[in-house]
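The data blocks that follow each hold one structure.
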Structure P
Amino acid sequence: MAIHFKSITLDDKEAITSFTLQSPYMNCDFSFANMNSWRFLYNSEYAVKEGFLLIRFWIDNNDRPVYMCPVGTGDMAKAIGWLEEDSLAHGHPLWILGVTPEGKEALEKAFPGGFRYIPDRDYFDYIYLRDDLINLTGKRYQSKRNHINKFVKQYRYKYMPITPELVPECLELECKWYRANRTDDDAEELSYERRSLTFALKHAGELGLMGGAICVDRQIVAFSFGAPINRNTFGVHVEKANVAYDGVYSMINREFALYLPERYTYINREEDLGIPGLRQAKQSYYPVILLEKCTAVKKPYTR
């Protein structure tokens, strides 16, 4: 029986998060906010069948369907079979993206030796202990504490939750950041990010986003926002700041973690995309987990 996928919309938050928030998966791809705000690029779709959440999206100019690990309880082999049937019907072998060690274990239990796994270091997620990002304890965080202390001494600041009234100012700061950082090499990628970010901020309530901003002299100089991934992991999806203010990135990182609900033990700050400066910045906060993600390619059946 064919799976009836439907486009992911804002109205599907409860249906999707009823699965993802209970799951063990900590990867940023399972954030409902991410699925929705990037739907314009990947035509993200979902289906619920026999106790499983199934996610499909499209790559290669919307020609190739790819999937995420089924989430739920029941017959995983059966769920994988549905995905494979759907993929083959579109002329492609089954690819499951963003497969973490927990996902790999589930796939191997369902189909021992049935998949080939291709890791991509550029898409590994950086996951931190919330307490580490707040307290910055020890010698390894000395430079972060120095940046924060310098900021506190130099500026009179205020941390504020992002409300609808602050969204235009956040978007104004993002415009300044875009003009300062855009190059010919990454113009397309940054324009996609702008579209995703703008959608997310304008629909923050419906997406379940939490966000915060730092204001100096009545002007927003940094903001960050994200959304829950599962019950104990929060995903930080966006962080922007005006680097003219010394220490501002260290400050928004610390303050945002501080004001998150305590139930989130872990903070996922997503991938580095192979960008050297971004990789160095994420490593400098010493992730407690560098979450491996693979593409799982289903091997053809052999007789």
Structure Q
Amino acid sequence: MVAFAGHPMMAQQSAAPYTFEWEVVAVDSIPGMATVRLYAKLVNPTDYLTSVSGWEEMEGQVVTTTSFYQHPDGWATPNNNNPLLFTPLPDLRWDTWITIGIDVAPDGAIGEIPVGLFPPQTSLWVDAFEAGGNLVMDVDGAWFVTLGSSNGTAGDDLRVLVGQFTTDGIISGVLNLQVFSEGVASDEFMDDVHSIQIPEFDATGLSNVERVEDPLEWSVTPLADGRLMHRVARGVHAWRLFDLTGRLHQEGLANSGVFTTRERGVLVLMDREGRVLGKKFIHQFS
């Protein structure tokens, strides 16, 4: 059973076995912004994330130094997201939302259910978030699914999606995860609740730059040792590789238009004046 009312006990912190991690979805999704997804990293494939919450004694929040992009036809959850709408409404794909395990409308055939919001009155925390402001649950607030649905199960990759955020700022925060270890709820509600710090994500280095809109020739070839070889057009002078938290990780010169990278991240190409010529999300290697 999922409970959301404020509780005099504190959520577990120091011994919490769970973490959060970011994944970059797109850069310049909305001009000047980056879109990232936040995942709860669990421990066992059968662990079940049933709620994400905050209350007076243990506030839950996801904040940015600027604002979050909210599409006028989107909502706080992806419960009503139909992929067919992404063609007539392409920017809806980059809407900011919160979830447990789904990024479009739930598929009942595989056991998914809609993500619920608590309390039903949206004025307490949902409305401000939907207006582009910070997500702050400091009275009683949560989003949730119920045990028995497939949404919250960790699975083989041990990850459960909890939100998508589009911004040009720096994201930080803390959220309380209610996790049933190996799918079994504890006798005491608070034994399943863990307060987890969100690692800071800095979108400013990825998006807050001058961009040249001319098309750019750019090919990527996997090498046998796991590196990627980049061949770029004339005019590219330097490159920068930002890691998956948005921080600058490596940089170098595009000698004769050829260079190699190894780490995942967002690769930015620049001319001699430092203007951005192109960006590419480097997410995997062959």
Query - Source structure (of P, Q) for mean count of other Cβ atoms within 10 Å over residues 162-169, computed value 23.5 - result: Q
Query - Test item: distance in nm of label points 7 Å out along Cα→Cβ at positions 66 and 218 calculated as 4.8, pick one of P, Q - result: P
Query - If helix-only ellipticity at 222 nm (-39500 (n - 2.57) for each DSSP H run of 4 or more, over all residues; to 500) is computed and equals -11000, the structure in P, Q - result: P
Query - Structure (P, Q) behind the derived value 0.90 of FRET efficiency 1/(1 + (r/R0)^6) of positions 186 and 202 (r between Cβ atoms, R0 = 35 Å, to 0.05) - result: P
Query raised in the report: For structures P, Q, which has the highest computed value of relative contact order in percent (Cα under 8 Å, 6 or more apart)?
Result: P
Query - For mean count of other Cβ atoms within 10 Å over residues 26-33 computed as 17.6, the structure of P, Q it came from - result: Q
Requested in this report: Tell me which of P, Q gives 20.2, 71 when you compute Rg and Dmax of the Cα atoms in Å.
Outcome: P
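Read-outs throughout are calculated quantities, based only on the coordinates presented, and are distinct from any laboratory measurement. Nothing here was measured: the structure is a model prediction, and the numbers come from that model. Cβ atoms are built from the backbone, for glycine too; each structure is taken alone.
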